[in-house]
Structure P
Amino acid sequence: MDSIRSMEPQLLHRVADSVATVVVHHPAKRNAMTTAMWRALPGLLDGLAADPGVRALVLTGEGATFCAGADISTLRESAEEAQGLAVRAEEALAAFPRPTLAAIRGHCVGGGAQLAAACDLRFAEETALFGVTPAKLGVVYPASATRRLVALTGPATAKYLLFGGELIDAARALRTGLVDEVLPEGGLGKRVAEFTRVLVSRSLLTQAAAKEFAAGRTDRDAHWAAQARGSGDTAEGVAAFLERRQPRFGWNGPSSG
């Protein structure tokens with residue numbers, strides 16, 4: 001990638017060792033999301049979801065910043081359109097059928113916090129800063145994003161973040177449930193690599209069912225019971241436990257029924 005292209009706002013991605021990594025790349029504006037980037041994310045996720053070699057996804061930002069929010073210049077064009085695209089991108093990320101993890105350095109603000117909250121897990125460096133800032137712009141934060149924020153932090157902290165629009169540090173984000181782990185500066189990459197190796201070694205069947213149930217799909221017990229019966233994962237997991245070896249789970253997506 002040449003130096004001119006490297007400065008263009010875009011979403012980059014790579015797949016290695018069964019883990020897809022999506023990078024928010026807009027270094028000129030601290031990885032702020034443009035309307036084109038919001039628009040591109042659902043299609044990118046669809047392509048990665050269709051790849052049977054992808055068993056987990058990491059979302060991160062280029063360099064020292066996760067995502068500083070939406071590119072404000074795009075709001076001048078059409079705030080309503082930009083927000084609609086952001087919601088569709090957020091919903092596509094939340095619906096991704098494998099475990100997702102936001103790896104956060106630096107600022108995770110506005111639309112960046114919206115994306116991070118749509119991931120299943122959030123790991124952050126201790127110097128990271130978080131903020132939900134629509135009150136600074138007179139923007140109504142989407143209902144979907146507000147519900148996810150409340151689910152993570154509880155209503156009191158969600159209101160604190162939304163009403164004031166102030167930034168909080170990683171330690172407070174950890175205490176309030178906004179993030180799951182805080183790592184020393186420089187330690188995030190190693191920990192994310194370590195944990196994603198754990199994720200891809202586990203049963204995707206278990207993970208997919210748990211993801212649906214956690215999202216409120218409590219009517220799907222029969223479906224997942226049928227998937228489990230046809231998968232062989234339970235038998236493999238028990239056999240591996242008794243034989244003191246690593247399991248080799250084979251389920252890689254829903255069958256019909």
Structure Q
Amino acid sequence: MARIRCDFFSEVLGLSTSMTVLLPERAASQIGLAGSDRPGDPPVLYLLHGLSDDDTTWSRRTSVERYVAPLGLAVVMPQVGRSFYTDEAHGNRYWTFLSEELPSVCHSFFRLSRRREDTFVAGLSMGGYGALKWALREPGRFAAAASLSGAVDIAARGDHPHRPLDRAVWHTVFGDRTVRGSDDDLLTLLDRAGRAGVDLPALWLGCGTEDFLHEDNVRFVEALRRAGVPATVDLGPGGHDWAYWDRAVQDVLAWLPLRPPGG
């Protein structure tokens with residue numbers, strides 16, 4: 001695969017930022033790694049980072065490049081700081097950057113499919129929250145969305161007496177806004193989608209039993225069932241760590257509804 005660290009200027013953010021991009025490459029003679037491409041524009045996975053990470057972390061702490069090489073799948077990993085993929089109350093417009101500017105920039109720089117059936121999003125922790133929020137707010141964009149150890153009940157994290165979200169982060173991102181019931185609340189978005197019968201992407205939800213976010217994810221699974229929204233769920237052993245995410249991202253890649261590389 002081709003691995004590109006792309007530095008570019010964001011008009012939405014008003015500053016230079018970065019993304020790491022993996023692009024399919026046929027490499028039949030490469031020892032130990034079978035690359036693959038496909039006719040036409042390749043499908044794309046937007047892979048979102050967590051609270052303490054940046055756009056390089058997925059490729060540094062997992063073997064995601066090796067995992068996607070035989071799939072003919074492009075991967076876009078943007079950098080959003082500690083924004084929770086939100087237009088911050090006292091910061092920058094990271095939701096607008098993610099949902100509007102980033103896809104446009106990627107399609108202007110790289111050859112990527114624009115079809116819904118070829119477009120996917122996934123993320124870990126804060127990125128799991130971002131992935132589900134993007135999929136629930138713009139369901140027509142994605143064929144599938146996955147959350148790995150996602151912060152799926154952000155309002156509860158803000159109020160939690162033992163494992164609250166850092167006060168400074170909360171103030172920067174949400175300020176005095178009421179999150180519960182808003183477009184930043186995944187439970188509200190899910191309930192709306194269920195009531196409206198929205199054609200949602202396929203959903204994958206995973207979280208380890210030793211993860212401090214496990215109870216939040218159990219409640220989210222219950223909310224999925226109440227809303228009548230099907231999902232693939234994995235709430236087995238694991239912590240909030242890269243050992244779990246390296247395993248889980250392989251499960252997600254195997255689950256994605258990808259067309260065969262020759263198709």
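Bear in mind these aren't lab numbers, they're just calculated from the coordinates by the rules spelled out. Fair warning: this is a prediction, and the values are worked out from it, not measured in the lab. Cβ atoms are built from the backbone, for glycine too; each structure is taken alone.
Thinking of P, Q, which structure, once helix-only ellipticity at 222 nm (-39500 (n - 2.57) for each DSSP H run of 4 or more, over all residues; to 500) is computed, gives back -15000?
Going label by label, the one that fits is P.
Tell me which structure, out of P, Q, gives 2.8 once distance in nm of label points 7 Å out along Cα→Cβ at positions 46 and 246 is calculated.
Considering all the candidates, the number was obtained from Q.
For the read-out semi-axes √(5λ) of the Cα gyration tensor in Å, a value of 32, 20, 19 was computed from one structure; give its label from P, Q.
It was calculated from structure P.
Ranked by relative contact order in percent (Cα under 8 Å, 6 or more apart), which of P, Q sits at the highest value?
Working: P: 15; Q: 18.
Top value of relative contact order in percent (Cα under 8 Å, 6 or more apart) goes to structure Q.
Ranked by FRET efficiency 1/(1 + (r/R0)^6) of positions 142 and 222 (r between Cβ atoms, R0 = 30 Å, to 0.05), which of P, Q sits at the highest value?
The structure with the largest value is Q.
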